[in-house]
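In what follows, structures are represented as structure tokens.
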Structure I
Amino acid sequence: MSHDDLIARRRVLGGAATALGALGLSSWAQAQGASPAALPPAKPLPAYAAWKNPAALVVHSGTTIETRRSAFGSSVITPAQQLYIRNNLPAPDASILDKRDEWTLEVSGVKQPRSLSLAELKTLGLETVATVLQCSGNGRGFFPSKPSGTPWTVGAAGCVLWSGVPVRTVVAALGGLAEGAVFLTGTGGEKLPEGVDPLSVVVERSVPIKALEDCLLAWEMNGEPLSLAHGGPLRLIVPGYQGVNNIKYIKRLSFDASESKAKIMAHGYRMTPPGAQTSPDQASVWEMNVKSWINGPAADAGPVKAGRVQIHGVAFAGTKAIERVEVSVDGGDSWHTARLVGPDLGRFAWRQFALSVQLPAGTYQLASRAVDTAGNVQPADRVENAHGYNNNSWRDHAVKLVVA
């Protein structure tokens with residue numbers, strides 16, 4: 001069987017499972033004798049992401065694809081085949097990957113501004129960093145107010161390895177920062193629709209200049225050339241910051257005295273109070289907060305056998321490392337310290353945690369609560385906001401487990 005045939009077969013088989021799992025109807029269909037064809041089909045993967053594993057994903061739309069909670073497993077790194085996708089604009093044509101090294105980046109706000117090709121960037125330096133990549137709306141699906149936007153649960157996140165040149169190295173090669181730099185701004189290279197104000201649609205985000213020390217211009221993810229789906233040939237990585245700040249297809253990098261005037265910066269991704277209008281004076285969605293959730297036992301796998309149960313999940317805290325994780329089996333009435341397991345890949349990566357417990361038959365509410373090295377504790381409740389951002393409530397992320 002050819003590679004293309006294999007991919008097609010996986011999409012058909014995985015797509016059927018995805019459709020049933022997404023609707024929670026797999027066991028119902030079997031009980032009723034219904035065939036998969038009688039149920040609504042899963043949305044297909046878009047062409048630029050057709051290489052991904054459909055059985056591990058929920059396709060919300062052509063630009064929003066979520067990893068299933070049960071697909072995360074218990075290893076630190078999230079495979080590219082199951083990593084989520086969130087695009088604010090359609091991906092550029094795949095032809096931009098034909099000659100990766102010819103991709104150019106314009107750098108301004110430095111003493112020697114100029115354009116650099118990817119081939120030139122590769123000569124300046126190389127580092128690898130593990131980071132959590134998370135959409136700021138991850139957890140929006142738990143808001144009872146049902147904010148507009150994709151109803152992500154936990155799957156708009158992953159932990160991946162990026163390789164590229166540190167931004168600080170590029171700045172040094174260009175003579176250092178010009179005077180007055182307060183923000184680092186990245187501009188995406190997506191094709192903009194004609195006949196509209198570019199600032200109304202361009203993906204351009206500014207972050208505080210303090211992020212400069214950790215930023216990376218990445219051309220590789222998990223040991224492979226960066227795919228179109230994840231921002232190839234070149235992506236700005238801002239470790240510890242929400243995904244929208246990690247600019248895909250980056251074409252311009254500037255260091256400025258003020259934030260970008262683009263709509264996605266001035267009026268998008270702000271912590272807007274419920275019922276209020278979004279405005280630039282509201283807090284921007286920048287650094288991630290302390291957060292954790294349980295991935296297994298998978299709630300959608302049915303009851304587990306009474307006895308010894310291994311509870312596991314992930315925890316992270318933006319620009320800070322994880323100090324400890326606590327797990328509750330009774331909805332937060334009592335807590336037990338979990339073990340941090342697997343390799344520690346640095347403060348920007350997530351940590352896997354595990355707790356082995358003896359559970360008799362019954363129904364349990366499993367929850368996790370993380371604490372970072374600065375003493376910040378994952379809260380019980382979400383911060384209510386109009387757009388469903390930054391949800392790190394441990395109550396929202398709890399799962400029910402049936403033990404038989």
Structure II
Amino acid sequence: MLTSKLPNVGTTIFTRMSQLAAECGALNLSQGFPDFDGPAALREAVGRHVMAGHNQYCPMTGLPALREQVAAKVASFYGRTVSADTEVTITPGATEAIFCAVQALIRPGDEAIVLDPCYDSYEPSVELAGGRCVHVALSLPEFRIDWQRLADAITPRTRVIFLNSPHNPSGALIDREDLDRLAALIRDREIYVISDEVYEHLIYDGVQHASVLAHDELYPRAFVISSFGKTYHVTGWKTGYVVAPPALTAELRKIHQYVNFCGVTPLQYALADFMAAHPEHLRELPGFYQAKRDLFCDLLGGSRFQFRRAAGTYFQVVDYSAIRPDLDDVAMAEWLTREHGVAAIPVSVFYQQAPADMRLVRFCFAKKEETLRQAAEKLCAI
């Protein structure tokens with residue numbers, strides 16, 4: 001019989017909760033996707049390019065025009081000049097980019113440090129490369145890096161440290177001081193950084209994103225990954241990108257060309273057109289999602305849930321201790337879906353070993369106003 005390479009992996013919680021929401025007719029605030037469409041001009045551009053015949057393979061590295069737009073954005077937002085030819089790669093989704101970055105770096109026996117709670121694709125990617133993940137818990141309730149724990153977790157086998165800011169599921173942010181401390185910690189070691197920055201433009205209250213792209217010491221040893229799907233409200237397009245120095249990019253592309261070879265051609269043409277014609281979209285995005293966060297949180301103010309407003313992402317974590325402390329968060333998410341018609345994601349699934357007393361669930365507020373109002377009404381009635 002076949003021996004599984006991922007014996008501990010089953011159907012993801014995102015799939016399970018979305019399926020349960022559909023079965024129960026619940027409002028789906030679990031899986032992270034908008035219930036509204038991306039910009040009309042962007043969607044119209046896809047049809048235009050399909051009809052123009054842009055339906056064959058594009059270059060393995062991505063459409064040149066789109067790579068140029070990414071390079072221009074990196075210069076504008078983070079002050080770094082990168083080569084569209086040797087430092088930018090377009091991928092069919094950020095998850096594929098993470099997988100390829102891991103395969104390029106991790107060798108059998110290597111260790112990768114992940115900061116719990118963390119996105120669920122990191123560890124399977126490391127295991128498939130023959131490595132193992134070392135889990136370091138973030139400090140609660142702020143979800144900040146515990147620098148002593150992180151330093152203690154580093155061994156001669158440490159090859160990669162994963163960063164994720166803005167952070168899924170908590171919405172917490174890494175700041176410039178954090179990046180400086182990480183740089184000092186790994187300065188004399190052969191340790192690389194995979195920085196998951198897919199929510200880079202979803203940061204609120206006037207705070208600026210502290211990107212590894214803007215850090216002179218970390219960037220030379222980093223893969224920085226982002227997502228057009230998150231930024232342009234088109235998660236189903238599964239289109240992302242990686243920015244990395246030339247030597248690392250070359251290694252990533254060796255893997256990428258045998259995993260997917262290239263992304264979807266007309267989508268890349270449409271994104272390149274839209275980025276060139278509508279640079280204001282990126283500047284307006286924080287305000288757009290902050291309004292949704294504030295609406296949802298204001299409406300939840302009358303509930304028994306406790307929370308700090310998310311600093312980034314389109315997720316709001318809430319504490320339900322005052323409502324059903326007898327339920328763990330998986331049971332709570334199912335109870336909310338079945339009994340109250342609102343689906344959430346339990347935060348414990350992002351941990352290797354979650355605190356036993358954790359009573360947190362995550363809601364997605366990337367929804368229409370009417371959806372948020374309906375959900376909040378149900379939640380406030382509990």
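A short reminder: the numbers here are calculations on the coordinates, not readings from a lab. Keep in mind that this is a model prediction, so the values were computed, not measured. Cβ atoms are built from the backbone, for glycine too; each structure is taken alone.
I, II: which one has Cα extents along the principal axes in Å, as calculated, at 55, 53, 52?
Going label by label, the one that fits is II.
Work out which structure the value -3000 belongs to, where helix-only ellipticity at 222 nm (-39500 (n - 2.57) for each DSSP H run of 4 or more, over all residues; to 500) was derived from one of I, II.
The read-out comes from structure I.
Hey, relative contact order in percent (Cα under 8 Å, 6 or more apart) derived from one of I, II reads 15; which structure?
Value 15 for relative contact order in percent (Cα under 8 Å, 6 or more apart) corresponds to I out of I, II.
When distance in nm of label points 7 Å out along Cα→Cβ at positions 290 and 370 is calculated, the result is 2.8; to which of the structures I, II does this value belong?
Of the options listed, only II reproduces it.
When distance in nm of label points 7 Å out along Cα→Cβ at positions 322 and 346 is computed for each of I, II, which one produces 2.3?
So the calculation was done on II.
Comparing I, II, where is distance in nm of label points 7 Å out along Cα→Cβ at positions 130 and 194 highest?
I
Give the label, chosen from I, II, of the structure having the highest value of mean count of other Cβ atoms within 10 Å over residues 122-129.
II
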